[in-house]
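Trainee: Alright, structures below, take your time with them.
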Structure 1
Amino acid sequence: MKTKILLVEDDINLGDVLRDYLELQEYEVVRAMDGVEGMGNFKSQPFDLLILDVMLPRKDGFTLASEIRQLDQQVPIIFLTARGQTEDRVTGFKTGCDDYITKPFSSEELELRISAILRRSRTTDSNVQSIPLNNGSVFNLGKYTFDSLNHELRIDNKRIGLTTKEVELLRVLYSHKNQLITREKTLKAVWGSDNYFIGRSMDVFITKLRKYLKDDPDIAIVNVHGTGFRLEVKE
C-alpha cells in the first residue's frame, strides 16, 4: 500500500506542484485548501503523514495541528511556512510537529525530509534495553510503567498519553538511565539533527517529561549545564 499524505496548502500553484511531485514518488496525496477542510479529511480517513501550511484560511496550521494532536499523538507532521522566525519554529515544535521547512524550498528537499521522518517513525531504537513485562516495549520507571508501544505513562490509576517524540526522547533517556547523555547525542537520536531550532524544541519536550514524571519524587531529569541530561532514578 502507498504511503498516504494529507497536504493542506491554500496556494493553488504550490499545492499542485507538491501533489504532482509526491505522486510521482509513489505517495498517495489528499489535498485540502484550508484548515477546516484539512480537519474534515483527517477525521474521515487515516494518514501516514501530514504536511500543513502555517498561514491557512479559516483555521491556521498551528491550530489545526494542536487539534489533530488531541486526536492522534503519533502521526508525523511537517509544517510549511514563509515565516522563519525563531518564535514560529518553536511554536511549531511545541504543537508536536516533526519538522519545519521554510519557503522557498525544493520538492526534492521536502521528499527527503518526508522519507527521513517516515524512516525514523518506523524504526525502533535497537540500543534501548527493554524490560520484558508484556510485549517487550514496557519499562519499569520508578513508580511508573512506561508503555512505549501504546505511548503511555501509567502510575496508580492515572494514564498519561505521550506523543511520538516524547516516547522517543524518554526511551533514549531511559537507555542511559543514571548516566549522562550529551545534548548532541540526544538530538541526533530523536530528531536526526542537532541544529539550534531543534535544540530549543528538545528543551520544551524535556520540560513536558519532567511534568509527567512529577508524581514520583525519586525520578528526576537533571540538566547538566552545557553538556546534556541525566535521567536519575533511585533504585
Structure 2
Amino acid sequence: MDKNNIQDTSAILVCAGNATRMQGQNKILMPLGNTTVIGKSMQALEACDRIVEIIIVARPVDHEAIKQTIEDLKLNKCKTIVSGGNTRQESVTNGLRAVSSETKLVAIHDGARPLVKPEHISSVIKDASVFGGATLGVPVKDTIKVVNDGLIVDTPYRPHLYITQTPQVFKKSIYFEALDFALEHELDFTDDCQLAEAIGCKVCMTTGDYTNIKITTPEDIFIARMLLEKMNKEK
C-alpha cells in the first residue's frame, strides 16, 4: 500500500477561543455555505485519506451544537469533543489526551480555518512524515517592517517570509517530547511550530494557498463566503 494513503494521523481541531475580536459572535458556529465555519473545517479533515480520527477541542457551551453539526453532515471520523484550556497550548494538550495510541502523527488545525483544502492537508502530512514536522503557509505578499516605538528599525528580506497557517503536523513522539519540554520549563506557545522548534525540530514549510484564511474579525466571514462561492463555481 502507498504509505501516503495509510490512515496514520490524528487531527486535533482547536476551536476553544473566546471570540474577543468577533464582537461577541461565536465565529465557529457562524453560517458558511451549507453548514457552519466549524462544519466546513470538519468536512475538510474528514476528506483527507490519511486522517483516521478527529478530536474537537471546544468550549463546553458549544459541544451540543457541534454534535448536531457532526450528525447533520454525517461525519464518521469525529471521535470525541473535549473542553479547551486557558491557553491554546492547554487546549491542544487536552486534545492530545484523546488521541489513539496507534496513530503516528498529529495534525493540529484551527477550527476557524474552514477553507483549507484536503489535498493541502495531505501534502503537509506527507512532509511531516519525512521531516518530523511541517506546517501549511504561503509567501508574504507585502513588504514587512519591524517597528519599535513607532519607528521602522528593520525591513526583513521578503522572500524569506511566510504567513503561517494550519494544519501544523508533527510526528506524535516529537510533539509529546516538545510538550514535556515546555511544561518542564514553564513555557507557553501560541504556535505549535514554536513548540517543536524549542527542542530543535526542523519544521518544513509546505506551500498551501491564500484561500486558507482564518476567521478572526467580522469582515473575515464575508471574505470566506465570497471565496467559498467562487470555489464552488470552479468545481
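Taken together, the values in this text are just the output of simple stated rules run on the coordinates, not laboratory data. Bear in mind the structure is a predicted one, so any value in this text is a computation, not a measurement. Cβ atoms are built from the backbone, for glycine too; each structure is taken alone.
Trainee: Ranked by Rg/Rh (Cα atoms, Kirkwood Rh), which of 1, 2 sits at the highest value? Mind showing how you got there, number by number?
Mentor: Details: 1: 0.99; 2: 0.96.
When Rg/Rh (Cα atoms, Kirkwood Rh) is calculated for 1, 2, structure 1 comes out on top.
Trainee: Work out which structure the value 1.03 belongs to, where Rg/Rh (Cα atoms, Kirkwood Rh), for residues 139-218 alone was derived from one of 1, 2. Let's see the in-between values first.
Mentor: On the way: 1: 0.96; 2: 1.03.
Attributed to the structure labelled 2.
Trainee: As an exercise: helix-only ellipticity at 222 nm (-39500 (n - 2.57) for each DSSP H run of 4 or more, over all residues; to 500), calculated from one structure in 1, 2, equals -10500. Which structure is it?
Mentor: Values: 1: -12500; 2: -10500.
Comparing all candidates, it corresponds to 2.
Trainee: So distance in nm of label points 7 Å out along Cα→Cβ at positions 11 and 115, computed for just one structure, reads 1.8; which one of 1, 2 is that? Can you show the working numbers first?
Mentor: On the way: 1: 2.3; 2: 1.8.
That value comes from structure 2.
Trainee: I have 23 for relative contact order in percent (Cα under 8 Å, 6 or more apart), calculated from one of the structures 1, 2. Which structure is it? Can you show the working numbers first?
Mentor: Details: 1: 13; 2: 23.
Checking each candidate, the match is 2.
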